[in-house]
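The structures considered in this document are given below.
Every read-out reported here was derived from the displayed coordinates using simple, explicitly stated rules and does not represent laboratory data. As the structure is a computational prediction, the values presented were derived from the model and not from experiment. Cβ atoms are built from the backbone, for glycine too; each structure is taken alone.
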Structure P
Amino acid sequence: MEREELTIEIEENSSATALVTARYILTNMADENLTVPLVFPYLSNDLWDFAPVIEWGGERVDYSVFAAGAVAGDYLAEPEEFLAQVDIERIVANLNQPPYKPVHFSDTAPATLYKVTFRPPAERQCRIAFLLDHQQTRVLAFGFSGFEMDRDGRVAVSTYISDRRVGEVGYLLVLGPDTLKMEEKDYDHIEKEEVVIRDFIISKLDLAGARIQNRDRENFYSLFLRELDGLFERGQLVSVYDELVNHVLYRNNISALLFTIHLEPGQRSALQVSFPMRATIDRRESVDYVNTFVYLLQPARHFPEFGGIDINIKLNARSPYIIGSSLELVEEGPGVYSASLDHLPAEDLVFSTYPRPAITFWDRMQARLLSRGDLIIFIFFVAAFLYLRSVWKRATGTIDN
């Protein structure tokens, strides 16, 4: 690998989102054709309509996206723990984990499925209420937008039925024994059938649309199943499919692009990977958000040779300053930073942006007032200032006109 060119451009209207483009120049020094499988891990949540793009020699490359873990915590608060979670060895170990097996129910056993075809009720609302045994049963709802539940095991799912949704189908998938007892429903006829949990959920994964585009179905199903099993642990009686998918994707995920390139003897070509990235945001110690971005450099150490890296970072006008970075960066101009290294750095690239060159004392004071709700303290300081000002005026004989 001769060299890497890395460009990170922050979106104009959001200081927490960026488009990353990594370009590598690769050369086949062997006398034979090479087929090279590659893994490209990156850190971001996956609530995007824009999917990563990979090009090899100017042509698009097919790929699959695999879940490789999620990062908890914040780099600014716990840098060592944060970086340990994105260690390449841990990422590889996560990729090699066997498929998840649920503890509280069997995803291969028959399960009860309730099915309702939406029609326009008088108030445009479809609401179905039922009782269930909260010790044995949970419900996953498809096509519903919300739910209610109480401690007695009484649950209601609901959704608004617009004209375009008439004829759509909503489902209640029962996890565990079917202990549902219908109490209230806007529909007289609810169909009931037997399905296999695994088969039914996999058949519905495409409901998530572009958010799971190119994701390996088995890998994503295993990730989703772990969250589903967690419903029993958390004591949540019902979950809405869309909300659960959003929960899985909204975290600070480590995803891995798996793809293959082919090189002829002596071939020298450019590999380019573009993907959206979202920062972790923090406002505990500042009045404005500190946006922290992470780009994983360490996987590049697995190349036989690494010829260096050129880094270009373009910020927007809302947050045009980098106030902290794991690598030494040069400020080329307003909101433009760069670095050029002839070796692979010892750590990943982590940098934080902010609207001003530094977090000031006044920024911290405002943050504490806002976070703690210490309005009384703020009023005390203002009152003290006004009192001292009046004392000074009386002492000096100064009178306001």
Structure Q
Amino acid sequence: MPDHILSPDTQIVLLLCGRFGRERDGANPLTDLEYNRLALWLKEQGMRPANLLEGDGPHLLVKNGLPVPESRLQALLGRGTALALAVESWASKGLWVLSRSDKQYPSRLRGRKKPAPPILYGVGDARLLSDGGLAIVGSRDADDEALDFCLTVARACAKQEIQVVSGGARGIDAEATVGALEADGNAVCVLPGGLAQAATRGKYSSPIQEGRLVLVSPYDPGSGFNVGHAMQRNRHIYALADHGLVVSSSAGTGGTWSGAVEALKHGELVFVRSQGQKIPRGNHDLEKMGALTFPEDPWTNLAETLLQAAKKSVLQEQLLQDHFVDEQRGEADERDDVSPCKTAYDAVLPTLLAHLKRPLESKALAELLDTNTKQTQAWLTKAVQEEKVKKLSNPVRYVADSRGP
């Protein structure tokens, strides 16, 4: 577990990005995007964050190309007293702080398509952040059937020593955490705010002390609930797990839906509950976008079952991708001169075919391609005409035609 002594780099990152209590005067802390630009600039100068207050570091702040105004950086770096008071308050609640420069910062958040949060606040054993597990997410207003399913899966995970990762919100998230902890399992909660308050709740004290629960958040420990933060933290839930399970999701809206869609776009393995009397439409739509059906009970070896399902999915994708690569090479060999893509259709076709390794409706494909349904339908019509895509019926879906033209 990290101690309360901050590394020099972490102190600087906190001064630049942290919010301390109710201070309202002075410069606004850097956003994640602003800090990432500054971090890249520091790397180009051969510097670390701590160097900003060491040796010739302060003089470099006037150097050309600095992505943040020097006056703003100086104001932020001058908040040493406020930082000391904030750290003392966090430490009294058992909180720790990690920056990306710290060795204990979870590797699962590094190397993602989007930069890792500059700062992580937490309470509990930070080593749990590297243990993976199953992310269990879902609606705040899930019905009893979904909640019972969630509780059963969480207990099965605990018994089989599979860690549960969730978001701590009421509904599915809270039920998943409770189910795992009550069955003597481990859990990770990625909070969108309110860490300082959550850290003092009685229901969390025992599992935290026993090293079975860690609460973590990339946001100010004193902040309240924020819809934007709740949406953004979903990617961290999936990143800290090996697989994701969507128990209950609305269709086309809400944090559960947006988090799952983003995970699918980034190639994450996402499972959905598809057994039961009241399966939400969102679950079915996620399946059409490439999510996998969660295996049926009994889960005698859930980790192995999920691993095999993941391997099968990856193998199918690789075989299809190999086919397209071979096909494109063959077409290139038949031409003396290979010209670059002349249209948007030519440019998007490889991505379109990769998404269509499983049958998808045009609306689901449009969401994955981040374009409108009308444009996607035009591309699909052309791909069908070229016999690169096959159109299925009842319901209408599209799938890559492995036979080719």
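What to note about this one:
- Parent structure of the calculated result 14.5, given that mean count of other Cβ atoms within 10 Å over residues 144-151 is the read-out and P, Q the choices: P
- Parent structure of the calculated result 22, 42, 29, 7, 1, given that P(r) over Cα pairs in 20 Å bins from 0, in percent is the read-out and P, Q the choices: P
- Computed -14000 for helix-only ellipticity at 222 nm (-39500 (n - 2.57) for each DSSP H run of 4 or more, over all residues; to 500) - originating structure among P, Q: Q
- Relative contact order in percent (Cα under 8 Å, 6 or more apart) derived as 11 - corresponding label from P, Q: Q
- Which of P, Q yields 0.94 [Rg/Rh (Cα atoms, Kirkwood Rh), for residues 120-215 alone, calculated]: Q
- Which entry (P, Q) yields the derived value 14.1 for mean count of other Cβ atoms within 10 Å over residues 192-199: P
- If you line up P, Q by percent of Cα pairs over 21 Å apart, for residues 224-351 alone, the top spot, with the largest value, goes to P.
- Comparison across structures P, Q (criterion: Rg/Rh (Cα atoms, Kirkwood Rh), for residues 16-71 alone) gives the highest value for P.
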